[in-house]
Structure P
Amino acid sequence: MENKKLLDSLRGKVIVSCQANEADNPFNDPQEMVRMAKAGALGGGAGFRANMPENVKAIKEALPEYPMIGIWKVVTEGCDVYITPTMKEVDVLVELKSEIIAVDGTDRDNCEGRKAYELIRDIKAKYPNQIVMADIATLKEAHLSYEAGADIISTTLSGYTEDSKEKYALGTDFELIREIRREIPDAFINAEGRIWTREEAVEAFNCGADMIVVGTAITNPAKTTERFVKFVNEKLNK
């Protein structure tokens, strides 16, 4: 499917993020990721976002008709950039036929001493037909990533970087979605990050998102349980 057709097919759709990276997470296994993805598909999810080659491969093999947003989180000591940080990870995700590859599109230095968003240009030079999603945190980074050639601008990192940490407690960054839509009207926007409710999902679309990715609220039973328990305990003053 050509890129425009694929992106058009994802407008107004919900993508399910299938991730369980914590060592103590009982779902931290490729076959569990496949089961998670199958459940997401049964519920109407239009595609998946998955981390690490083994998980991307397993889900793609089990559900090849669903588009994959492939990422590879690599943590490097002393570096804040970890979402598909270099071409090494990109090459593997391309080989695994990830329809979309998400990378850090922030204005931070990666482990190679370059601005994270600069990798987008490198990907487009090497793989001109590869759809690239830029995970950003600020409006400035949306502009930088869009100008670098990103096909999708995603609000994934809002609230998780030094420049945006004050937004974490506010939940879904609706204002950032509105700002991107206003200033970059042609951008294909993915809303992602702290979307907990159906109402927030609808609001993200109303603010200008083309599609949304939902992870923890759907695919992390430990976190959803913790959220319920914490809320109940606080309300009952326990």
Structure Q
Amino acid sequence: MECRIIARTSLFTVEVEVSGRRETVYLGNTGRLRGIIEHGKKGFCIENKSGRLKHRLIGVEKDKYAYLIDTQIQERAFIALHNMGLIPWLRDCSLASKNYRLSSEIIDYAFKCNSEIVLVELKSAVMELEGGFAGYPDAPTSRGRRQLEVLAEYALRGGRAFVVFIAGVPNPRGFKLYCGVDQAIKRFVDKAVKAGVVFKSINIFLDPLVKGVVLGDLDLKTDLDCEIK
């Protein structure tokens, strides 16, 4: 359902106007979302299946489409793509577990590929950079740096690991690593690449006309150089 954004009220809540009344809704994204969560913008809400808040904000208008900002739906879409056999590097794999503990960190997914455990960490990339690129991160992320470090260690021990940026921007030109708010992230990314961790980007976004998530580019160009502006 359509809603009108009034203001972000906390890390996990946004005040909106929906069906002619003001309501606090759940926000499933801890990023700053600057330029996206703004007063007056049209948002898209769905029923919240759990918690005290009735609705959750999952998207914000972008021309005729919408940013997909909800990380839970991003995760569900990724698993749906895997189940349909559309992710070639996971085609012969089955989901073994979610929230896999690796050292002191939690990694989103562990897949069983023959006898091998392949780890996959998703990162929400809803930030829009100059030139129409999706970017990550839009806020300092100590947790993201720690996850990159343990994935690098896993790869050095012979394990296979992927970091997948879910670009929730409608039809971006590509993905770029952004270092304007967390310059240390580049060092951890470089360490992970050197260790053998593979970085991928997938573009999915909302289409309000069909009221669903649509697939853009399944193998979005991924630039890990440090974008500052």
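Readers should treat all values here as calculations from the given coordinates under stated rules, not as data from a laboratory. Because the structure is a prediction, the values reported are computed rather than measured. Cβ atoms are built from the backbone, for glycine too; each structure is taken alone.
For Rg/Rh (Cα atoms, Kirkwood Rh), for residues 109-188 alone, which structure out of P, Q has the highest calculated value? Don't skip to the end; give the middle numbers.
Values: P: 0.98; Q: 1.03.
Between P, Q, the highest calculated value is found for Q.
For the read-out distance in nm of label points 7 Å out along Cα→Cβ at positions 5 and 173, a value of 2.3 was computed from one structure; give its label from P, Q. Comparing all candidates, it corresponds to Q. Of the structures labelled P, Q, which one yields -12000 when helix-only ellipticity at 222 nm (-39500 (n - 2.57) for each DSSP H run of 4 or more, over all residues; to 500) is computed from its coordinates? Source structure for this number: P.
Out of P, Q, choose the structure whose coordinates give log10 I(q)/I(0) by the Debye sum over Cα atoms at q = 0.16 Å⁻¹, for residues 61-148 alone equal to -0.79 when calculated. Computing log10 I(q)/I(0) by the Debye sum over Cα atoms at q = 0.16 Å⁻¹, for residues 61-148 alone on every structure in P, Q gives -0.79 only for Q.
For the set P, Q, ranking by mean count of other Cβ atoms within 10 Å over residues 133-140 places P highest.
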